[in-house]
Structures are given as C-alpha cells and as structure tokens.
Structure 1
Amino acid sequence: MKKLLILILTLLMAGSLTAAQAESQVYASWYTFGDVYLTDVRAALDAALAERGMAATDMDENGVRATQIDDVTRVLFTGADAVAVNLVESGDMDAALNLLESARAQDRPVVFFNRAVSLDNDEAAALFLSYGKSAFVGTDFEEAGRLEGQMIGEYLLAHYDEADLNGDGEISYVLFKGEEANQEAILRTRYAQEVADELLTAAGKPALRFYDETNGDKYLVDRNGTWSNVASYAYMQTILSHYNEENGNMVELVICNNDDMAVGAINALAEAGYNTGDAGDRAIPVFGVDAVAEARELIHAGRMAGTVKQDAAGMAEAVAQILANLTAGRDKFDGLDPRFRVVDGWFVQIPYAPYTGQ
C-alpha cells in the first residue's frame, strides 16, 4: 500500500510539473500602469490569458521608450513564448520595427495593441504582413471622435437654451486633447468638433466656438502626454477663474479625448459649484471616451453627459486569442468574436459604442 501511495504521488507531481512546464509564458509591455483605461485592459488581459492556459507577466515601462525596447528584447531572449506590446510612443514605427525584428529572430508571436505603430496605415500594414506571427489589435481611430461628436451635437440640439448660459446664441467649448502626436487624440479632436458642428449647422445653429479666441489650435494638450485628470483639473481651474458666468463668458461645453481628463474637469467644475449632482446645481455638459467605471458612475449621477465605450474586455480577449492561436500553430484569427473586424489580414478593430447611461 505504501509503495502504491508513493507511486500515485510521484505520478501526480510529474503531471503537475508537466502542466506547469507546458504553460505558455506571455510578457505584456505597457507604456504605463498609470493609464486608467489600460488598467482595465491589463486586468482583463491577465484573466483572458489565464483562461487559455497562458501565464502573464506585466511590465510597466513608465513612459520610457528605451526601457520598453530593452525589456521586450530581454524577455524574448530569456524564455518568453509570446509578447504583447502597448507602445510607449504612439506612431513610433522605428520602435515597432525593432521589437518585431526581435520577435522574428526568436520565432515568437508578437501582438501590438491599443497604440498605433505608425501614423501611416500602409506602413503599418507592411510591417505586420512581413511577419506571419504578428498582428495589431486596436480601433478605428476616427470612430470614437465621430461618435463623440454625434453625442455632443444631439445633446446640444436637445438642450440648446439650457446650455447657452450667457444667451448669446453660441456654445463656447474647451477641448482637452491628451497627447499631441497620438493618432487617436488627433482624430478624436478633429471629428468630435466637426461632427458636432455638422449637426448644429444643419439644424440652423452656429458652429461651436472655442472659448479662447487667441488659441489657434482650439485644444489644450496634456504637456506630460499622459491624458491625465491632473492636467485637465489644473487647466479647468485656471479657465474658470477668467471664464465664468459672472463675466458672461462661461465655458458651456467640455470635450475630453478620454474619461480621466473628463474626471479632472468635473472635479474643478464641482469646486466652482457645477456638476455636483445636487438638486438645483447646474451641470456643464462634459463628454469623454473610454466608458471607464468612474465615468459611468458620473453619468448615472447626472454629473457627466456621455462617453464613448472603448471595449477594454474586448481588446483583451482579441489579444489573448491571437496569442493563444499563434503559440498553438493555429490561424491567428481563429475563434475571434465576430463583432471584431479583421482588416487586411493584420489589423483587428474593436468597435466603439456611445454610452449615455440610458
């Protein structure tokens, strides 16, 4: 009996060791752990990989390009079965090429996600099509801006007189861009305003007017490139000290390229007595992108007008499924959710959706 028990325990231990050895090691490189939306993606990606029998190790690059290149190159040479890369610098084709070549040299799958590898779509396509064990998971960058613009236009047409605080027949706005050179920020900035203006002018209303006529850019950028509530809060505090109802020039609309900046703007507005959620207090319409938990809560509390859902769980599922397919030798897009659009054999687009809490 004793020998039988020893044999059973030995077999169980051997089986456990084999299973552990068979578990694929995936390293995910994140441009920063400080991004609120990517925090949701990271949790979802770790879970999605675990469901597929893959162990995740997350690396915080703290916004440093050289650190990311060193980290990814190192893990590829020391045992990573696959890597997922969230580029530190959006549109950094040189870094993307460097990392893809490192993956190719070790014959390992690599999936880039969320932040574009190039501002030129054809250039990005050529990169990924050059190596079969690679792909990009992201979004149609125009879509978020267009959806946000549509929400803004529809909201204003339904609440125009209420939103026009000084009664001058125009709506003045501020727009928080995020990163200056980020493709998503550029297109969200462009289309949020353009689409809103199209809806307003088609209904006989004036186009939106940027609150500061001396600002030729017609946006404010986070100088640290982190899309943070710290930047938008500071900007909004300064704005409200000069542009307010007492002076007859109050900012009447806040457009943000992500929800974290929307949160910062709302915090500053609340300190000035707006967007508190309390009965009788005015709420300046604030719009964002991502539909993170805090933004959804603010919308349901009547403190934020709307956001555009960027599907964190969907992005994580797509990245995990492609990596699982590639490590198992299957077609890279096998088993993907049919909601996701596969474009030209390299680009998986996760769709956006408007979120107003209704």
Structure 2
Amino acid sequence: MLRRLIHILLLIPIACIDPYEVEVPEGKELLSVDGLIHTGQGPHAITISRSTTYGSQFEGLIRPVSGATVVVRDNEGMVTFLEEGQEARGSYFTPTGFRAQVGKSYTLQIQTTEGRVYTSLPERVNAVPEIEAITMKTVTVPVEGETNPRSGIQLISEINDPADQNNFYFWRSGRATYLQETYPELYIIRPAKIPAPKACCNFCYITEPGSNQSLFIAQDDSFNGLSTRIPAAFIKDDGRRFIFKYRMELRQYSISQEAYRFLRLIKQQAEISGSIFDPPPATIRGNIISLDNPDEEVLGYFIAAGETTKEIYIDRAELSFRQNKVTIPDDCLTLPGASLIPPVDWKP
C-alpha cells in the first residue's frame, strides 16, 4: 500500500506558482490646510502642506508648501496678508496686532507658486463665554505587564453657557512652564562613560508650546443656558512636569457648527479602536476648495473663532498620583525651552 502511494505521488506533476502582481494606482498629492484665526492675541498661523495617498512611492511624506501667497479677507472687504515663517516653512503668520472680530466672517485664500488658487468657505466668528474656573483631577491608566500605571492631569473648564444661542466649543492647551531639576554633576562622556561633572546648572524654567494629544470639543445641546463643567485638556505626566510647580494656559474657542462637525469626525476617526462597531475610515472633507478644479480633494479646515484664556498653576501636592521622577545627568540649559530666568508673568 505504501509503495502504491509513493508511485501515485511521483505521477503528480510538479507545477510552479507564478506570483500575481497587483498594480496599485499611483497616489495623488493632496493639499492640506490647518489654520485658526481668533479674537485673541496673535500671531495666528496657517499651515499648508502636501501629502500623498496610499500607493505613492512617497507614501507618508508630508512636504510644506512654501512661497505661497496667503491672505485672509473679511466680509467687509478688508484683506490681511500673511507672511511665511523664516524657520517654519509652510507656516504663514498674521501681522502683529491682527485679531478677528466677533460678528465678522473670514475667508482664507491661497495661491501656490504653480498658480493654483484655493479658497475656504466663509467662517463667522462667534462670541465665547469666559472660563469661570479651571479644576483638575489626576487620571491613571493601568498598563498590562507594568506595575506603574500611566498617569496625567485632566483639566476641566467651568463655563456659564449662554441661553440665547447654540454654542460649539473647542479647547487647546496653550504655553506651559515648569521648574526642572537636573544633575550636571553626574554628567558622563559617552560612549566611554567617563565622568565629566559640569559646574552649571541644576534648576531651569522650561517653557514648552501647547501639546494637544486629543481633541476636546463640545456642543451645548444638553446644557444650553446652564453652568457646566467640561473636560478640556489632558497633560501627560512624563516624570518631569510635576516635580515642582507647573503652569499652563487653557484656550477656549467658540467655533461654528460646521467646524465642530469637522472636528467631531476627526475625533471619531482618531479614536477608532479596531472593534466591529467602529465607523469605517473615510476621507473627511473640510471647507477648502480649489477654484481651478472643484473636484480636487483638499484636506483640512480653516477656523475663525472667538477666544478666551485662563491659566492654572498645579502643585505636586495636589496630585493623588505621580510618575517616578526622571533623573537627567546634564546641565539643565541643554534642554529645549530652558532658561535660568522665570517668565515675567510667572506668579505661582
């Protein structure tokens, strides 16, 4: 029986399988616009870049669009030219002193060096209620396989929502400052690991730009005309920020219903967890269109909003949980945003 089976196997022809080559169409370049002007102090920035879709040999590459002519026009015909940053190519800034005005509508207009012209739909600036107070609470998230959970600080904005209109809110984390301790006496020269203590400096004030790790938005359908408290920011505890004092500026915006819808869809896409109940990924159209080709797909959104800000100081004693302190064996002035002198408005 075994011999017969071997003979049968020898009679079966051996065939090669040719690989099937799938031809994926070349990805197209997409213009992306990210911009926000508001009633607060500027300069306000418009960032323009080009990215590619799946299938391009440059997939995942984002290139700044430099040399464009960028203007903001209000509904009364006033035109404001934006200037490209010298150290931030692709980012265009409003002049000193420019502020959007409540009740006016603004349109963004872009002309690239290739002559392509783009415009946004008009965005109306709505008044924003003040931040009455900012409260905070410590948030911890258990991590599988680790004894020390991840943690951070959630900031909560207290507002009195106006009853005479529907409001749509958007929050951003502003500039932050904290005191940092380092250990220059422990500095070593790598890779030889030769001790080379430095004479300075142990303490510095670190200033960092706003970091928005998530989108914080809300609409007042459930609290119209009421006083309410809404989560507005999250600050990650990286083992450095909350060793002594930490200060952050919270920025609250009143945005249009269309801008809120766009940000809500972005938030939903960013929070996809991989379950069967997740919405399918999709390209989200913003309010930027091409005047040369209305069918061209343009990413991003131009927002015009009312702004109000409020600062909060956080002391380490207020935290119910803190990450282990990070030891930095170097001069604190080598850290980004470091200064030996506190900011003029540092008043803990």
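Only the coordinates and a few stated rules stand behind these numbers; no lab work does. Everything numeric here is computed off the predicted structure, so don't read it as measured data. Cβ atoms are built from the backbone, for glycine too; each structure is taken alone.
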Label whose coordinates, when mean count of other Cβ atoms within 10 Å over residues 229-236 is calculated, return 18.8 (choices 1, 2): 2
Out of 1, 2, choose the structure whose coordinates give helix-only ellipticity at 222 nm (-39500 (n - 2.57) for each DSSP H run of 4 or more, over all residues; to 500) equal to -15000 when calculated. 1
So if we calculate distance in nm of label points 7 Å out along Cα→Cβ at positions 93 and 125 for every structure here (1, 2), which label has the highest result? 2
To which of 1, 2 does the computed value 22.5 (mean projected area of the Cα convex hull in nm²) belong? 1
